[in-house]
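Bear in mind that the values in this text are calculations on the coordinates, not laboratory data. None of these values were measured; they are calculated from a predicted model. Cβ atoms are built from the backbone, for glycine too; each structure is taken alone.
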Structure P
Amino acid sequence: MFMVFARTFIIIMGPIIGYYRISQGPNGILIGTGAAVLVIFIEWVLEKAPLDDIIAAGMGIIIGLIAVKTLDYLVMVTFSDETIAVWDKYALLVKITAAYTGMLIAVKKKGEMYLLDKSISFTSKRLLPESIIVDSCVLIDGRIVDIAKAGFICHMAVIPRFVIKELQTLADSADDSKRTRGKRGLQTITFLEKEDSGIRVKIYEKDFAEMHTTDEKLLKCSADLRAKLMTSDTNLAQVALIRGIGVLNVNMLAKSLKPVVLPGEALDIFLLKEGKESRQAVGYLDDGTMIVVDNARRFIGQKKKIIVVSFLQTDAGRMIFARLDNDRD
């Protein structure tokens with residue numbers, strides 16, 4: 001209600017001030033009305049634009065104007081009167097262009113400021129060549145810890161603040177399963193931030209309030225920072241690839257690293273349970289791959305040496321078929 005009153009007051013007072021203070025005629029009224037409309041427009045922009053955009057735009061404009069002022073001084077003390085006359089003719093256009101360019105660069109690139117290394121002096125700050133955005137699924141999964149300790153991640157891991165908030169919400173949930181998942185994700189972050197974790201971590205503060213879902217925020221964050229997205233969410237990974245965003249899929253990595261088992265290879269397997277067919281027993285490799293062993297039901301609960309006969313690759317994973325080492329049938 002107050003803002004409606006304030007806007008109405010400005011619209012009424014603009015023409016009045018223009019008439020009495022600038023020119024008592026149509027020109028004064030037009031100038032006052034234009035000034036009032038400009039004030040309303042600026043207020044609308046300030047209401048819609050995020051604070052970091054406004055600050056970045058202001059800094060960009062100031063830097064652009066300082067650069068032009070420096071160039072203006074150099075022209076005045078270096079070149080002839082003819083050159084100075086040409087410069088004066090186009091100086092206003094150059095200033096507007098420089099201010100707009102400075103504002104544009106500052107607004108477009110402000111997100112990368114969050115990744116500047118705080119431990120390096122301001123004059124030598126730089127971004128790492130590449131970064132990865134880590135989502136909550138990867139943090140809850142926890143395998144990133146072992147991947148980092150093994151030295152396979154050479155990038156800087158960027159964890160957005162909105163991902164941390166999502167984990168904190170889960171950790172505070174009344175549901176035991178959600179609470180456990182949230183706490184595990186937060187514990188993963190705590191470990192990754194340690195110096196001996198094998199990976200550099202930065203917390204990215206921008207929230208992307210205009211985005212309504214965490215997935216959309218992750219995609220926008222990855223696109224803005226030109227970073228790859230690390231996730232174990234298949235749907236999110238597919239959307240990211242469609243949008244041209246690089247993806248590091250933890251599940252695909254785990255699948256690629258499964259040991260290759262060839263027919264004729266001997267393995268020692270603990271037989272855990274019965275198979276679907278008569279006399280079959282089932283065991284598992286360390287990576288969870290199922291092994292179906294013929295004529296081994298009587299040895300359930302024991303560790304036996306087996307020989308791989310064949311394997312079947314499906315969308316759900318790989319299944320190995322084997323026989324007992326002493327079974328030649």
Structure Q
Amino acid sequence: MMMRSTIGLGVAAAAMLAATSLTAETIKMQAEEPGSSIYLYAGLFEAVIEKATDLDIEIIPRGGSVANTAATSMGKTDFGFANGLPVAWGAAGILDFEGKKQENNRLVFSGMQVAYLVAAGASEYVEKSGADTVAAALTGDDPVKVLVEPTGSINPVVLDLYLKSQGTDLDAHRDAGHVVQVPSSQMGQRVQDGFANGIFTQGPIGNPDLTEVMLAEPMTFLTWSESDLAAMKDVGYVAATMPAGSYDGQDADYTAPAALNDMIVNKDVDEEVVYQVTKAIIENQDELAAANQAFATWDPEAFIQPDYHVVPLHPGAERYYRERGWLK
């Protein structure tokens with residue numbers, strides 16, 4: 001009876017250890033609502049990671065960049081998808097995170113989506129005024145009447161941040177009639193009707209708001225100075241180059257502030273787990289691209305370079321990138 005009891009206890013203990021091991025291998029990944037592009041990304045990541053590793057992925061089907069930044073830092077999820085802007089704001093304790101620093105986020109991947117911040121003025125205005133830089137066109141003696149979306153969009157927030165870096169703000173320019181806030185669906189018509197002759201917008205290549213305005217009126221992309229780029233870096237943007245020909249009439253490469261879509265992880269997630277996740281995704285990019293064309297143009301090596309870090313790399317991700325020779 002004693003031997004049977006001992007064997008029984010051993011089997012029970014082994015079962016408990018196995019259950020504990022399985023539980024430890026389950027990691028949480030916060031995405032966004034079902035149907036969103038980020039939710040689709042999470043589903044692809046889940047399939048690739050579970051196929052390549054012993055990890056079990058639990059997708060949290062809610063959130064957004066601000067919520068995911070907070071949830072990841074607080075340990076409510078292990079991994080989270082987030083735009084780099086809120087991640088940077090959280091690290092600095094500004095804007096949505098004023099007085100509430102989110103200091104526990106670390107970077108795994110970056111640049112899965114690249115949203116370029118474009119300031120453009122009507123070509124006729126630029127030729128007549130000579131205001132071919134962002135600063136001259138927005139804050140010079142003959143400022144452009146610039147289109148931006150209404151309050152609630154991130155674009156007026158970003159325009160205000162830029163104007164404050166120039167010693168003014170959105171309220172002053174709106175009161176002076178230099179800012180026209182309308183829904184994106186009305187922007188092209190406002191330019192055609194002569195109520196505006198510029199646009200301040202961000203989005204990936206093919207941004208429909210920018211495309212519509214450029215169809216209504218020939219536009220010139222305004223130059224971001226080095227000091228402009230540095231000012232926007234302070235609030236989470238990185239400098240990135242949009243290739244020539246990305247839009248009709250864009251004959252040269254365009255360097256602009258860009259917001260990158262990142263995957264972040266809580267700093268306390270085990271290094272080996274993060275290493276395995278990083279390895280699985282990077283080494284199966286072809287599989288991701290076959291399922292979603294967005295991954296065909298993703299350049300993970302470029303976007304994990306130090307210039308693109310809004311928070312430090314997690315040691316597990318860094319170890320993988322150093323093994324690949326992507327980091328020195």
For volume of the Cα convex hull per residue in Å³, structure among P, Q ranking highest is P
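Give the label, chosen from P, Q, of the structure having the highest value of mean count of other Cβ atoms within 10 Å over residues 90-97.
When mean count of other Cβ atoms within 10 Å over residues 90-97 is calculated for P, Q, structure Q comes out on top.
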Matching 10.1 (mean count of other Cβ atoms within 10 Å over residues 74-81, computed) against labels P, Q points to structure P
Calculated from one of P, Q, Rg/Rh (Cα atoms, Kirkwood Rh), for residues 82-161 alone reads 1.10, and the structure in question is Q
With relative contact order in percent (Cα under 8 Å, 6 or more apart) computed for every candidate in P, Q, 10 is reproduced by structure P
helix-only ellipticity at 222 nm (-39500 (n - 2.57) for each DSSP H run of 4 or more, over all residues; to 500) gets -12500 when computed on, of labels P, Q, structure Q
